[in-house]
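What follows is calculated from the coordinates using simple rules that are stated; it is not laboratory data. Since this is a predicted model, take the numbers as computed values, not measurements. Cβ atoms are built from the backbone, for glycine too; each structure is taken alone.
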Structure I
Amino acid sequence: MKVSARNVFKGTVSQVLDGAVNAEVVLTLPGGNQLVAVVTMASIKSLGIAVGKEAVALVKAPWVMLMTDSSGFRLSARNCLEGKVVKVSDGAVNAEVVIQLDGGTEVYSIVTRDAVAELGLKPGVSATAVIKASHIILGVPA
């Protein structure tokens, strides 16, 4: 599968919480980190998403927000993944920042160069990737 999303997370569905219209799906990644996605019940049925099944989570890099000091903050975003910056690639306006989670998974984010400077993002700096559950697209093997 080839996709334009910079973040392609392969994992195993560890929980499905059904609702009237949407379901909350927890995907456990190989390193133990978890992602929570919100998808429609129609998608759950059509994709056959169930606990124990393999799935892939797609997240475009511009949808990943970054924080450098998450202490004392509670966010409505379900996915706050802590790690360390391993790479910053500058562009004319934006920069790509790569954060490595404790389990080894890498998360890619596109932020402005101003944000990189303001947050002090550089290799070795602790940072949190923030991803809304509604920004995660799930797929399953055919």
Structure II
Amino acid sequence: MAKLSREDFSFFHPLRVRWAEVDPQGIVFNGNYLTYADVAITEYFRALEVAYPADLLKDGGDFFAVKTLLEYLAPARFDEQLEVGVRVSRLGGASMAFELGIWREEQQLTSGEVVYVHADADNRKSLRLPDWLREKVRGFERTAPTD
């Protein structure tokens, strides 16, 4: 992973670091960055006007996380205002890769990737990503996802 450009992102979700998310030194505990990513991905779907998980369940599918990767570049601290950038960087046959970055003003604090596989909600066998979702993502992103 490398430092990201804010210009690559069409979507940002703001959040403020809460007391419960920091360690005794006032620095965000590392596991909370995944929570920040999850919240921002949920808001990304909302920005796409996708009711998650209801819209996917209509077709019998759901998303399952299969990979998370975070690189910590600088710490976030209690009460700081952060922005979490989210973009779909890759649309596979049954998977979606989200690239993310967390910033405090212009300083990038974290870069990462979360990969979801679209699968049958009951037996977890992979399913092709719905075309309607692919179209929404491609129409929303400033930088087109790779296939």
Entry that produces -6000 once helix-only ellipticity at 222 nm (-39500 (n - 2.57) for each DSSP H run of 4 or more, over all residues; to 500) is calculated, selected from I, II: II
Per FRET efficiency 1/(1 + (r/R0)^6) of positions 41 and 113 (r between Cβ atoms, R0 = 30 Å, to 0.05), the highest-valued of structures I, II: II
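Assign the value 1.00, calculated as FRET efficiency 1/(1 + (r/R0)^6) of positions 49 and 89 (r between Cβ atoms, R0 = 41 Å, to 0.05), to the correct structure from I, II.
Traced to structure II.
With FRET efficiency 1/(1 + (r/R0)^6) of positions 9 and 121 (r between Cβ atoms, R0 = 25 Å, to 0.05) coming out at 0.25, pick the structure among I, II it was computed from.
Here the read-out was taken from II.
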Looking at structures I, II, which one was distance in nm of label points 7 Å out along Cα→Cβ at positions 25 and 57 calculated from, given that it came out as 4.2? II
